[in-house]
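Novice: Structures given as structure tokens follow.
Throughout, read-outs are computed from the coordinates displayed, never taken from laboratory work. Bear in mind that the values here come from a model prediction, so they are computed numbers and not experimental data. Cβ atoms are built from the backbone, for glycine too; each structure is taken alone.
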Structure P
Amino acid sequence: MKYVIIGAGIAGVEAAKTIRVQDPAGEIVMVSTDTHVHSRCMLHKYISGERDEQGLDFTEEDFFEKYHIEWKKGITVKSIHPDNKEIILTNEEHIAYDKLLIAAGADSFIPPVGDLRKASNVYGLRNLSDAQSIVKEAEQAEQVLVIGSGLVGLDAAYGLLERGKKLTVVEMADRILPVQLDAHAAKAYQEAFEKAGVRFVLERKASQAVCEPDGKIHKVILDNGDEIPCDLIIVAAGVRPAISCLEGSGIACDRGITVDASLKTSMDDIYAAGDITGLSGIWPNAADQGRIAGKNMCSVPAEYTDTYAMKNTINFFGLITLCVGRIREEEGDEIHIKEDHTQYKRVILKDGKVQGILLQGNIAGAGFWQYLIKNHIDTRLVRQDIFNISYGDFYQTGEKGKYEWKL
């Protein structure tokens, strides 16, 4: 059996390990545009100089040799041909497969504002190659503009602070980290970044950006007419699944590649995992998807069910925040807040069921909240303060991972 994996991220790596366990004799070929295996969650540490390429590698030593994987690195898949069961690379090499996993991840989205897509000093931050380019450009840059204050944007800013750059962050929303945090929790991070020298411009967006004769943008004009001088621009305005190789393949796509619970695509013997699926793209979920896809590729039935919630862990300046589930308030929600000198907690309830939890500071007990969200537990069955409920209020049913209220 020949297994081909597109992508060398966490989903592809976990799939390869799983396949090797299930099929010790199978042939595994991994193809990736990347030339180094790396954790995109740690790219800010590369930008800051804390880690080099090897320090970003999350695999064990001699991974490809140990698992007998042929790695074709630094090459991109041009097209996929399900009828012939082969992929074609940009160097025109044809690779046949019996089972195929598409785990090519996602690409940074640069909005069509002025010359942002044209200028040589504008970068996204998604892959190691992006971080390498940013570090090289930063050697000559003093004023850095970051467009977008989500996790990627703040990661970039955090890394460049270590290099002594003057940073301005522009955000359309009325607060930073608008997808992950409420105003209270976001304010704590904004104050920490401002104390470190970062300037934030909120409720504004880039309107004009013109290339100068040197091919670079040296100022960006906002929608209110203000000008932001810059030598380097990092755009953190979201990502798009890397699906260009699917054109003409017939593989169904929506926000990403459409998959069923086994992570199989609309085509037989083709599976997908990670960011390219449009499912929850956080690291642990992508790893799970890779493992489950790997099992099914080896005809070992498994289902991916962890689509219940967004989950993010944030850590800047030693302040840790965990948010699980829905953070934005909707009609009919009950909002419960508890705060002391060690922790800020915010819970969203709807019809007695936890929709989302935000923990800032002390995040102990997070697993309990995830259990309540994932299993749609009705907390009204126990008449006590939501923040006083714990696993002690349940008894284990005997089925692994299942609990019932002690009533």
Structure Q
Amino acid sequence: MDAEGIVSPPDAQTMLSTKTKARAQGEVEVVGAERPMRILHLASHAGLEGGGAVQMARMATGLKARGHHVVCGFNQRGSSSGASGHEAGFMPLQAAGVPCLTLRMGMLFERLLGARRRLRAIIAEHGFDIIHAHKPRALRFALSALDGMVGGGSRPVVVAQRGNSDLLDEHTRRLFNDRKVRAIVCVAEQVRETVIAGGIAADKVVTIYGGVNPDEFDANLDGAPARREFGIAPDAPVVGIVANFDGKKAHDDFFMAAVLVLQRVPAAHFLVVGRGAPSDLPSRLQLMGLGGHVTLTGFRADVPRLLAAMDVSVNCSDRGEGLTGAMRESLCMKKAVVCTDVGGNRELVRDGETGRLVPPGDIPAVAEAVLDLLSDSRHAQRMAEAGYQLVMRDFTETVRIERLERLYYDIAHL
């Protein structure tokens, strides 16, 4: 593996100040007289194809709306490189006035050489103050390009994003300890603690929660149109899950819990929103006795509309989460939630207060929590309301962008 960009940990003068850490974790300070920044968000995704890329896009558009010059770079997997804003997958960014580029981030040496030169040229052309790298591959690519820059111009400082609670591997640890990386932004306190435990200086690691837009995830949306679309009775209890089919999302646990729920609530319906369902899943659901009780929607761009149709929103993830975005979105819409206690989920879903928190992999516990919420709608609504208030305080896009902006100004000394 190429070791460019891997250097020793920073000394105390390069670490974040206590003031910066406090701002990033809790104190919102709106920018006043500072000049607009030039920011590159860099992802190893090929497009807006996953939660991390979507979150990056929301950061970019939020910063653009506050007057900053923002560009998004994605991993090129096709045959040509260049501006890719005309591709359908980048249209939300283009509509917000955020240019999109694609660059090869593959590990093959000959590809990397050309891509590094191109990234250096882009950095020089735009004069970026900040490069915010999402995922280790994007971070490695940015650091290796910066190592080859020559000339008297100032170089951007680098911010790394950490969105999961997995233990750091050696490669990621070395990247995070590069002295050009001035901050690691974690999506939950639990993620921050894991990063620090992995050997990264505490003053370099900050928590900035992911955000949700209350105008998009509107608690007043009517769920009746989605119910009619899928042929769900107006009075049927609807339990849903919003997650792409990925091993850690534990959809099988959700379906087995659904079997238990259906035994006691025969009218229940289960709405499954996300791409990647196995081709044999419908036949397996029939064998489980769930045929006719489960709707598989596939990928949907109208998630708020589908959440509006649910009575209970469930997350069954069994590992690797940072803080599950679907729970944040559900509570923003004042939906009752059942969530597994993985990653930083307990920082949002507080058992008995803002929702029900259950052990990962405990299928009976998931089912019982869902049944409790369905049987006591008043208590469910009280918890959903409390969750909504927490989201409004700490988890909106406005709060996230203000904290991120303040962090950028502090570490770039602008």
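Novice: Out of P, Q, choose the structure whose coordinates give helix-only ellipticity at 222 nm (-39500 (n - 2.57) for each DSSP H run of 4 or more, over all residues; to 500) equal to -11500 when calculated. Numbers along the way, then the final one.
Specialist: Numbers: P: -6000; Q: -11500.
Considering all the candidates, the number was obtained from Q.
Novice: If distance in nm of label points 7 Å out along Cα→Cβ at positions 96 and 144 is computed to be 4.9, which of P, Q is the source?
Specialist: Computing distance in nm of label points 7 Å out along Cα→Cβ at positions 96 and 144 on every structure in P, Q gives 4.9 only for P.
Novice: Starting from the value 20.2: which structure in P, Q was mean count of other Cβ atoms within 10 Å over residues 320-327 calculated from?
Specialist: P
Novice: With Cα Rg over 2.2 N^0.38 Å, for residues 184-327 alone computed per structure, which member of P, Q shows the largest figure?
Specialist: P
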